[in-house]
Structure I
Amino acid sequence: MSTDNESLAAAARVPGDMLRQWWLGLARRERRLIGIAVAIVTVALLWWVVLAPPLRTLQRAPAQIDAAEAQLQLMQRLATEARELRSVTPVPADQAGNVLKAATARLGDKARLAVQGDRAVLTVAGVSSVALRDWMSEARSGARARTIEANLSRGSTGLTGTVVVGMGTGS
């Protein structure tokens, strides 16, 4: 068993001995140049593996923090708005229907409204995005209606499609 260990140790020494002999066989100037090359490669590897990734992270961190803060502020505003909307009393169904009909009348012949229970379906053809935004804003504030589904496409004459809103029930 000791002969096996000795032969393994000798086999491991052979490449090391060969490398040492090769190194000692080089001229002093060649050894210096190889040492400088090894140092340059080592510094480059340290830069690419150890230093550059954390520095990139530090450079990107302020922008990521700003984006996260902006997203947090938006989420806080939406949460506040949701709390406020939950506290608002619902509008009676007939009053909500009247508000939606009045808002639809302002869109002219480019829009039709169909009220079905606690939902209303607005069908538009060639309505501007500003007019539809105003209708949705009025539906939300005046009728306390919330958009459930919107299937719209933009054409040369404006928006075409349907918007489904749900109305809260009130007494």
Structure II
Amino acid sequence: MAQPAEKINIDTIIPFFNLPSDKGGYIKTWDFKQRKHLVIYFFGGADCTECKNTLSKFAEHYADYRRLNTEVLAIGKDSLDRLTNLANDLHLPYPVLSDATGEVANRYTYIDATTGIPYPSIFVADRYGSLEEEWVVSQEHELPSQEQLLSLLQLFELRCPE
């Protein structure tokens, strides 16, 4: 399958969202504005084995993301209860957000018409909310490695140190 066209453009401000978090309360994109870069990962849900692997890799490198003034946000279409159980089972240190209606995913990425699940996608925004890079792929293994993501974020820090 060919990679779908972009829904949001590089160098534009990422769409706003306000979603419930497994950590309690709601998380908004603007909570991080002018403070942290964002890595936003849309995944296939609590039953997706490959997604669990990606979620765990983010967890393994979370301290590196934090050192680079970055917050990781994972967004799934499952209920908050299911995602909280997933986050607890995998010991995820970063917020996992519930987009049960799929409204946020639909603004960022594409939804598979047969499954109703978003394509595996990662969006990287700088601390000003500007989309710097995105990957919308048909298979989880096509997403960038943690090393690629961290290298990109190192460039952000060189370009715009705090």
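I have -9000 for helix-only ellipticity at 222 nm (-39500 (n - 2.57) for each DSSP H run of 4 or more, over all residues; to 500), calculated from one of the structures I, II. Which structure is it? List each step's numbers first, then the result.
Working: I: -21500; II: -9000.
The correct label is II.
Match the computed value 34, 24, 17 of Cα extents along the principal axes in Å, for residues 23-78 alone to one of the structures I, II, and report its label. Write out the running numbers ahead of the final one.
On the way: I: 76, 12, 6; II: 34, 24, 17.
Of the structures listed, the value fits II.
Comparing structures I, II by mean count of other Cβ atoms within 10 Å over residues 39-46, which one has the largest value? If you can, show how the numbers build up before the last one.
Working: I: 10.2; II: 23.2.
Max of mean count of other Cβ atoms within 10 Å over residues 39-46: II.
For the structures shown (I, II), distance in nm of label points 7 Å out along Cα→Cβ at positions 47 and 143 is largest in I. When mean count of other Cβ atoms within 10 Å over residues 31-38 is calculated for each of structures I, II, structure II gives the greatest result. Thinking of I, II, which structure, once relative contact order in percent (Cα under 8 Å, 6 or more apart) is computed, gives back 31? The correct label is II. Of structures I, II, which gives 3.3 when distance in nm of label points 7 Å out along Cα→Cβ at positions 71 and 127 is computed from the coordinates? It was calculated from structure I. I, II: which one has distance in nm of label points 7 Å out along Cα→Cβ at positions 87 and 151, as calculated, at 3.1? It was calculated from structure II.
Taking FRET efficiency 1/(1 + (r/R0)^6) of positions 15 and 55 (r between Cβ atoms, R0 = 30 Å, to 0.05) from the coordinates of each of I, II, which one would give 0.20?
Numbers: I: 0.20; II: 0.85.
Going label by label, the one that fits is I.
A value of 22, 18, 16 was computed for semi-axes √(5λ) of the Cα gyration tensor in Å; which of I, II is the source structure? The value was obtained from structure II.
Bear in mind that the values in this text are calculations on the coordinates, not laboratory data. Worth saying up front: this structure is predicted, and the values here are computed from it rather than measured. Cβ atoms are built from the backbone, for glycine too; each structure is taken alone.
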